[in-house]
Structure P
Amino acid sequence: MGKIIVDVAVSNIVTKDQAVRFDALVDTGATFLTLPSSWKEKLGKLELLETVELELASGNVIDGEICGPVKIKIGEFRDIVGEVLFIDMEPDADGNYEPLIGYLPLEAIPVGVDMLNHRLVKVKAIVK
């Protein structure tokens, strides 16, 4: 397996100058675009849609906040409007965080994961 890291930009729908840009890890085992709580202030006033209890891959249970709406740009794909999950994250030794791109924003675009070439690819939307 390899990692797929993609450039992401998230901005406030109302005040577009309140934005963050970062590299994020594609994690299809995650549900949401997940960001550190410390970045929430950078996006300005967002509506708190729900407080949720989450189980991490480590088995730890934490609380998170789903907020939105925000504009999300993943790589070179089209912009989408969606939600962000904010959780308390610990930065690495260099002070960097590891935001995650879960399956909901990927399906909204829609893009799929090409594991052979370690990249995201445009796919056809499926309506059943």
Structure Q
Amino acid sequence: MLEFIVGHSNYFFYIFLMMLGLWGIVGKNNLVKKLIGMNIFQWSIILFFVSIGAKEGGTIPIVEGVHGHDAVDVVVQASQYVNPLPHVLMLTAIVVGVGTTGVSLALLLRIYKNYGTLEEDEILQKLR
């Protein structure tokens, strides 16, 4: 049991970060703190997927030196290669996350100019 916990300690760390981010989103009233919680949640998922895509002893999925008719005779074992798909998808997620954070910060600036606060309760009182 101890070997399992030590061997999967990175997963427990990502789950801790995910719960910390979820607590920041749900438990805080300040909109900036909610945004920080959203970013922590998002980065924990990105780190989780990147760690899943890693393989000890794996190589990049490029077969070198095989051209033309020789390509038919080559046997490729997929177990030797790292799957690049999770890493590529997480690069896309990073770009989307940066864009989302930028738009969210611009909206927070606009909310602060209109209401003079970033506290959710005070904004809801001013809307009523």
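Throughout, read-outs are computed from the coordinates displayed, never taken from laboratory work. If you're wondering where the values come from, they're calculated on a predicted model, not measured in any experiment. Cβ atoms are built from the backbone, for glycine too; each structure is taken alone.
Worth pointing out:
- Answer label among P, Q for the case where relative contact order in percent (Cα under 8 Å, 6 or more apart), calculated from the coordinates, equals 25: Q
- Source structure of the calculated read-out (helix-only ellipticity at 222 nm (-39500 (n - 2.57) for each DSSP H run of 4 or more, over all residues; to 500), -23000) within P, Q: Q.
- Highest-scoring label, criterion being mean count of other Cβ atoms within 10 Å over residues 38-45, among P, Q: Q
- Here distance in nm of label points 7 Å out along Cα→Cβ at positions 6 and 62 was derived from just one of the structures P, Q, and that gives 2.2; the source is P.
- Identity of the structure behind 1.03 (criterion: Cα Rg over 2.2 N^0.38 Å, calculated), options P, Q: P
- If Rg/Rh (Cα atoms, Kirkwood Rh), for residues 78-117 alone is computed and equals 1.06, the structure in P, Q: P
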